[in-house]
Every structure is written in C-alpha cells, then in structure tokens.
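Peer 1: Have a look at these structures, which come just after this line.
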Structure P
C-alpha cells in the first residue's frame with residue numbers, strides 16, 4: 001500500500017494545474033471497495049497535510065425503490081440495471097471537465113436504503129477523486145463510457161469464500177433474516193460477483209486490502 005500511495009502522490013505532483021485525477025476502485029460486492037477508498041484518501045490527505053482527496057461512490061446512483069418496484073427490479077437491487085448509469089457517467093464527465101468548480105454528488109445511505117442528492121461536495125482543492133463501485137469496467141453500454149473517464153482503475157483481489165460471510169452479515173444488519181440474507185446473496189450478489197470477475201482483465205492494477213482494514217470492510221462497500 002505504501003508503494004501505491006507514493007505512486008499516487010507522484011502523479012498528483014505532476015498533475016497540470018486545474019486538473020483532477022480520477023482513480024477507480026472496483027471488485028466484488030463485499031470486497032472492501034469503500035474501506036480501501038477511505039484508506040487511500042486518509043493517507044493522501046495525511047501526506048499532503050491538507051484535504052486534497054475525496055471518495056465519490058457509485059452507490060449514490062441507485063435508482064429509487066419506487067422506480068425499481070415499478071420496473072419489477074426491486075428484488076434484484078444491486079444489478080447494473082438498478083442504477084442510473086447515465087447519471088453516473090454525466091457526473092464523471094463533470095468532475096473531469098470542471099476541476100475548478102464545486103461539484104455536488106449523491107450519497108447512498110444504507111440506513112434508509114436511499115440516495116441523498118448533493119450530500120458529497122467535491123471542491124476545487126480535491127485534486128484526487130476516488131470513485132468506487134462495482135461496474136466501473138463493464139463493457140456494456142452505457143457503462144462502457146465510465147472507463148475512459150477514469151485515469152486508472154484498481155481491482156481488489158478477493159474470492160467468493162471471502163465475500164460470502166461479509167455479504168450475509170451486511171444483509172442481516174440491514175434487517176433481513178438469515179434465510180432472506182442467504183437468498184439475497186445467492187440470487188443477486190454472487191451473480192454480480194461473477195459479472196464483475198469478467199471485468200478484472202481491464203483493470204490497471206490488482207490490489208490487496210490492507211490487513212488493518214480488512215475486517216472493517218464487512219459492513220462497508
């Protein structure tokens with residue numbers, strides 16, 4: 001991790017004035033994307049002695065539950081079709097094209113299972129934006145428009161055996177019974193993981209979760 005942070009700092013130092021660096025973090029559901037993104041920002045900000053990095057999760061673009069129910073997709077929440085992919089692409093374009101402007105981004109709140117518009121505020125001083133999400137490397141449209149808007153993408157190395165108990169715990173904490181959690185994992189999460197696995201070769205780096213944060217990633221991501 002120290003080597004990766006040093007590499008990012010070097011890239012930020014060489015970044016032209018008025019430019020943001022967009023780093024993507026992807027991997028299986030439950031692999032620890034949110035935790036890794038936070039680690040990166042903490043270490044970058046500590047090294048810079050200022051707030052220069054911020055996390056913008058793809059999860060803020062979950063479609064509202066009422067929309068999913070109307071489309072018959074509520075039970076499949078989390079698959080690519082349950083996100084506002086076009087809105088996500090538009091945000092990435094704005095982050096890249098408007099580095100000296102404030103950009104407001106939605107944040108997904110798991111406690112209410114809904115997105116809060118404008119909850120994340122990217123300021124001009126945020127020269128590194130860490131974008132984390134499941135589908136950053138999908139080749140199907142409109143997801144295929146995401147990768148060209150990111151400077152690089154890291155894929156977290158994980159396995160089904162590692163993520164399975166984390167996903168069960170996440171769904172149980174979210175209010176499902178153990179049996180409902182198992183059905184959700186096996187019907188949606190594992191299918192998503194297999195889809196995401198196909199995008200692994202397109203990543204710029206395959207990375208491991210730092211040992212000190214591996215456990216904290218269970219309820220995050």
Structure Q
C-alpha cells in the first residue's frame with residue numbers, strides 16, 4: 001500500500017470520528033447545544049441527559065456507526081488487495097483508534113468532543129461482533145443496576161481484553177488483548193472525573209425513563 005493511500009485513509013478515519021453528532025443534532029433539531037447543559041460533554045450520555053432517550057439513541061447510533069465505518073476502511077483496503085489477510089486486524093485497530101481520537105478531539109468543534117465509548121463500541125463490533133455482544137450485555141446489566149453510564153462503560157471495556165485473554169471465543173489473539181487493555185486505560189483516563197465522583201458517591205445518574213426535551 002502506498003504512503004499516500006495510507007495517509008488518506010487515516011485522515012478519512014479521523015474525519016469520520018470527528019463528526020460531532022451530539023452538537024449538530026442538538027442544535028439542528030432542538031436548537032440546544034448540549035455542551036452548555038448537563039455535564040457539558042459532547043457525547044451520547046449527555047445527550048440522553050439533556051435531550052432525552054430518542055435524541056440520545058440517535059446520537060449513540062451515529063457514534064457507533066462512525067467507529068464501525070472507520071474500522072471497516074481496513075476491509076475496503078483488503079478487498080482492494082492493498083493489504084493482506086495477516087495485516088487486516090492491525091489496520092482495523094489502527095483506523096478504529098484514529099476514529100476514537102477524532103471523537104475525543106474533533107476538528108469540527110475545536111477539538112473538544114465526547115469520551116469515545118460509543119465509537120469504541122462500533123470499532124469492536126467491526127473487529128469481533130461476538131465479543132462485542134457480551135460487552136454490550138455487561139454494559140446494559142450494569143447500567144440497569146446502577147444507572148451509572150461511566151461505571152458501565154469502564155466494566156464493559158475491561159471485559160473485552162479479559163474475555164479475549166481467557167479465550168472465551170477461541171484461541172487468544174495477543175494483538176486484541178493488547179488493544180483491549182490499551183483501550184481500557186484510555187477509558188479510565190477519559191473518565192477520571194467520573195471515577196472521582198463515583199468514589200465520593202456523587203456521580204451523575206442517567207434516568208432511563210426520562211422524557212425528551214421539547215423541540216425548539
């Protein structure tokens with residue numbers, strides 16, 4: 001693969017990740033900038049909190065799609081015979097991580113984005129859908145029990161490398177394990193304030209049955 005094609009694909013993955021779905025959807029449909037309400041975070045969780053279930057679901061699905069699409073750019077290169085089968089996983093991880101970085105530091109809104117959980121989910125779905133399904137289940141069960149999105153995200157992210165390590169879905173893949181633990185460290189880093197609030201007992205909860213905001 002040429003350097004020019006690699007750079008172009010990396011830029012495409014970053015721009016996909018940079019799409020500020022919560023900001024554009026909130027302003028375009030409700031006339032509300034979610035960054036000025038709730039936690040001030042430009043992510044799906046704050047959209048749920050500020051605009052309600054429907055808006056939060058739309059934003060979350062878009063963010064998942066961003067990660068999935070960026071990761072699948074590697075598959076496109078594979079079918080174009082630009083990379084080999086042995087390189088496919090490596091490039092999927094590369095492009096997915098670039099998309100997550102784009103979500104956290106989006107060029108379209110002054111590099112202040114969300115925490116990348118939904119985009120990470122899309123990436124994992126593109127890499128290992130079976131394992132991603134287990135992580136989603138862990139996330140949902142934790143969220144239903146605690147109503148803490150941050151705790152649910154952290155535990156679901158940790159589950160990925162742990163389950164990969166113990167070989168739940170076949171022989172452990174070292175690259176997936178390293179990737180999983182790296183993502184876990186990143187999630188912990190982006191949730192530092194949430195972890196402090198969890199330890200103090202004053203973390204924000206998400207009311208799963210809250211009504212949506214009225215359209216402006």
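Peer 1: Using the calculated result 0.60 for FRET efficiency 1/(1 + (r/R0)^6) of positions 167 and 191 (r between Cβ atoms, R0 = 30 Å, to 0.05), pick out the matching structure from P, Q.
Peer 2: The read-out was computed on structure Q.
Peer 1: Comparing relative contact order in percent (Cα under 8 Å, 6 or more apart) across P, Q, which is largest?
Peer 2: P
Peer 1: For which of P, Q does Rg/Rh (Cα atoms, Kirkwood Rh), for residues 143-198 alone, calculated from the coordinates, equal 1.09?
Peer 2: P
Peer 1: Work out which structure the value -0.88, -0.97 belongs to, where log10 I(q)/I(0) by the Debye sum over Cα atoms at q = 0.18, 0.19 Å⁻¹, for residues 63-150 alone was derived from one of P, Q.
Peer 2: This figure was derived from P.
Peer 1: Please compute distance in nm of label points 7 Å out along Cα→Cβ at positions 39 and 183 for structures P, Q and give me the label with the greatest value.
Peer 2: Once distance in nm of label points 7 Å out along Cα→Cβ at positions 39 and 183 is tallied for P, Q, the winner is P.
Peer 1: Could I ask something else about it? To test your reading of the models, identify which of P, Q gives 0.95 for FRET efficiency 1/(1 + (r/R0)^6) of positions 47 and 71 (r between Cβ atoms, R0 = 41 Å, to 0.05) when calculated.
Peer 2: Answer for the origin of the read-out: Q.
Peer 1: Where is distance in nm of label points 7 Å out along Cα→Cβ at positions 7 and 87 largest, in which of P, Q?
Peer 2: P
Peer 1: With helix-only ellipticity at 222 nm (-39500 (n - 2.57) for each DSSP H run of 4 or more, over all residues; to 500) derived from the coordinates and found to be -22000, which of P, Q does the value describe?
Peer 2: Only structure Q yields this read-out.
Taken together, the values in this text are just the output of simple stated rules run on the coordinates, not laboratory data. Predicted model, so just to flag it, every value in this text is computed and none were measured. Cβ atoms are built from the backbone, for glycine too; each structure is taken alone.
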